[in-house]
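Following are the structures in question.
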Structure 1
Amino acid sequence: MTAPATGGAAATPPAPPGSRKGVTGTRGLVAAGFLLPALVLLGALVVYPIGYSVYRSFFDRAGSAFAGLDNYVEIFTDDTILTAVRNNAVWVVVAPTVATALGLIFAVLTERVRWGTAFKLIVFMPMAISMLAAGIIFRLVYEQDPDRGVANAVWVGVHDTFAEASTYPKARPLPVHPLRSAGGGAFETKEPVRAGTPVLLPLIGVAPRDMPPDAEPAKAPRPGGDTVSGTAWLDFTRGGGGAPNTVDARELGLKGLKVEAVRDGRVVATASAAADGTFTLPRAADGALLRLPESNFREQYNGVDWLGPSLVTPAVIGSYVWMWAGFAMVLIAAGLAALPRELLEAARVDGANEWQVFRRVTVPLLAPVLAVVLVTLMINVLKIFDLVFIIAPGSVQDDANVLALQLYRSSFGTDAHLGVGSAISVLLLLLVIPVMFFNIRRIRKESRR
């Protein structure tokens, strides 16, 4: 055996400061040089504003006197801000859940159809629209007037399919007419009618442009016979002229007006006016009062007040889902494409139907993707401002209020309170931190697999 060599090569001298290489082989000073601009921007645009907002939230409106926790107390005692907190809770629970669920449904249903790509493109297209443009679009969609708002146009069309609309919602008699109020919006003759004696039922209050397009000039009823006949017409002559209670040549019949003969509180006969306003009732109407039921004058159904106090928040959430369901669909579809198909086929071979495969195999395998989508949308929803500000009219903005909008309202304008505005921004930060912490923890867990 030979003795080990002594006095081998000299030990390597330590590297000079700043020249030590990191794990990636990058020198520390070089890495710090590249990171410095980003760190400066991060500090100037993120760290400093956060720190100053926390500091400012403890001062009064003018920023000169220390207010302690008064601004935070106001957040949870002011009714307007409490409404914003409640609405934010509704947004965080409903909007991401609905958008993710729709994205999952769209991704699964379009996976096997030939036109699935085109459908996905259409659903994803709203993502190319800014929040401002989407807000303007849905402000028009939710217009109360069915002639302008698409939502109410569809709603009124469906309603009128199953419930007949009134033709003469504002028609009424004059005091000189032989009609009086019967209560509940109906009118009746002042005297019982007699067979063979013509009955005149004049009304006013209908604009000529609102008359049925096929209405004809009214005809005076003919006396005689053993039936009750009469005429219901618009006792108004365009351009003036004419006499009340007289059928003039240029006056139109009230086509479709319903007439009931009522005796002792019971309807004994009914009729509808023809295009020229004439109607005929059988002899059973002799001695009865003629009543024009309230269904003739019921106000036309004008749809739903989508932007009213009770529906404005669901309406705005609907516009958000319209925009972000495509985003959820694209991410979930990417995760769906990466699923091992042999597991799905094995489940089908074992006798599982499509619903069971979806619920027991597809959804559990997509859980990480669904979590990413859900968390991303939750963070996005906490910052929602544009849609609420644009879609909700000024009269209901207090009802549709959210924290980001209240932050804007509290921080700007003639009645600005920067202390409360800063406290709201800190509250928003505190609400976002748990969601971000969950997301970071999930990412680290995934990276360790």
Structure 2
Amino acid sequence: MRKSLIMMLSLIFVASALLAGCGKGDNSPGTSNTGSSGGNTSQGTKVEPFELKMRHIEIGEPNKNRLARLEAVKKKIEEQVPGLTIKLDGVDSEVNRKDKLRSEMAAGNPPDIFDAFGSPDIGVYAKEGLVLDIGPILDELNLRERFINLDPWTYDGKIYGLPKGGSIEGYFYNKEYFAAKGLEIPKSLAELEAIAEKVKADGKVPFAIGSKDAWVPLMTTNNLWAYYAGPDFTAGFKTGESKWNDPKMVEAVSKHQEWVKKGYFKKGELGIDYNSQRNQLLTDEAVMMYDGSWASSVFNDAVGADGKSKFGFFVMPPLNEGDGLSSMVDSNNGYAFSAKVADDPQKLEAVKTFIKTFFSDEIQLQSLSEDGLLPSMILSEEDLQANANNELIKEIILGMNELEYKWPAFDALVQAEVNTELGSGIHRVIEGVQDPKDMLDALQKVQDEANAAGE
């Protein structure tokens, strides 16, 4: 590639300016983490057994590598912390975020360690005193300056969680099919639609999709409105500066509905789950799939006749050729910790050991090489070169490097009830039972109510 990987990865996050003060002293990339040894006890001291509950979302075949890494970390921590047993609790991502975790927070009893989204969730929980301020732990372990961007995890100047990795959204596509049909990566939305028409005429599904969970189709919608209304438009919903029923927003959602009506997605998409959409690409039923870079591991073993990766990656093209490329890029998924941990010295020590062990060069590099999960921590260029070890990952990083506009996903910028209403609304639009303008009018009312309530 024409630029080094470290330069490419420095562009991962919106607030990349945080890099300026990094790499000092023991925090420099490639050095070992120092700090608490994790559970050392004086000889002869009796250790009481205790349990730490950890909520994760690494379930199902696509997440097998992530679960394996987590189980290895679990074993390592239990060996280091006397008396500790970690109980892993795997829950579907949507169920965890929108149902189970919210109920546990309302009851004031979240898991000791739990999978979480930074903005806006962590701010809500921190405001109520339900999550642990880990700033002192990061200082003790010399980790505070190792993260590329902690903005989504920061509330009122304190840090309440850590990102597992970074991500970008775009199209995975069948490179063999493109080559056989003489297709090239589209430079405009019109060219993308022309490709979709050719794929459809060939009896295949243009865009693999599984819209049972609304966030999946909303990835596509979000990128469309970032082009039609502008990459910074979403940030204005919460302040009232932007309106959901703005004509440009209506135009964007109408474009999504138009693609549904034209048959660019598989019929019955509302009954298809997220994991199943990938099978449409793997079995050659579909040719393209809009998804996050986190999905790349699914395609690691798919090799074409030429011995190279069968699948490639490109970001959604702009409305007009030559306009700047735009995509979601963030670090908004990771782990947070119950505030109650601070009241239990044993659990606090275990959490320190978890942070030291999980948020390490080793796990970051394994995540990159095994799953294509982009780093959330500053790593050495040599390590990055050695672990970005397949063409698909390199294409993802290259696509990220070519972005002119980067923005966080919509659900990091709007209130929970707005997100819920948007999810219901996009389902109605896809089903064809509601016009985009009517859906967005209703959504704006929910936004106005949330803003008025000061949420």
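What follows draws every value from the coordinates through simple rules; no lab data is involved. Note that this is a predicted model, so its numbers are computed, not measured. Cβ atoms are built from the backbone, for glycine too; each structure is taken alone.
Quick notes on this structure:
- Source structure (of 1, 2) for distance in nm of label points 7 Å out along Cα→Cβ at positions 288 and 312, computed value 5.0: 1
- Mean count of other Cβ atoms within 10 Å over residues 64-71 from the coordinates reads 16.8; which among 1, 2: 2
- FRET efficiency 1/(1 + (r/R0)^6) of positions 192 and 216 (r between Cβ atoms, R0 = 25 Å, to 0.05) derived as 0.85 - corresponding label from 1, 2: 2
- Structures compared: 1, 2; top value of mean count of other Cβ atoms within 10 Å over residues 112-119, i.e. the largest, recorded for 2.
- At a computed 26 (relative contact order in percent (Cα under 8 Å, 6 or more apart)), which of 1, 2: 2
- Each of 1, 2 could give mean count of other Cβ atoms within 10 Å over residues 152-159, but the derived value 18.2 comes from 2.
- Cα Rg over 2.2 N^0.38 Å derived as 1.65 - corresponding label from 1, 2: 1
- Label whose coordinates, when helix-only ellipticity at 222 nm (-39500 (n - 2.57) for each DSSP H run of 4 or more, over all residues; to 500) is calculated, return -11500 (choices 1, 2): 2
- Mean count of other Cβ atoms within 10 Å over residues 48-55 - highest-scoring structure of 1, 2: 2
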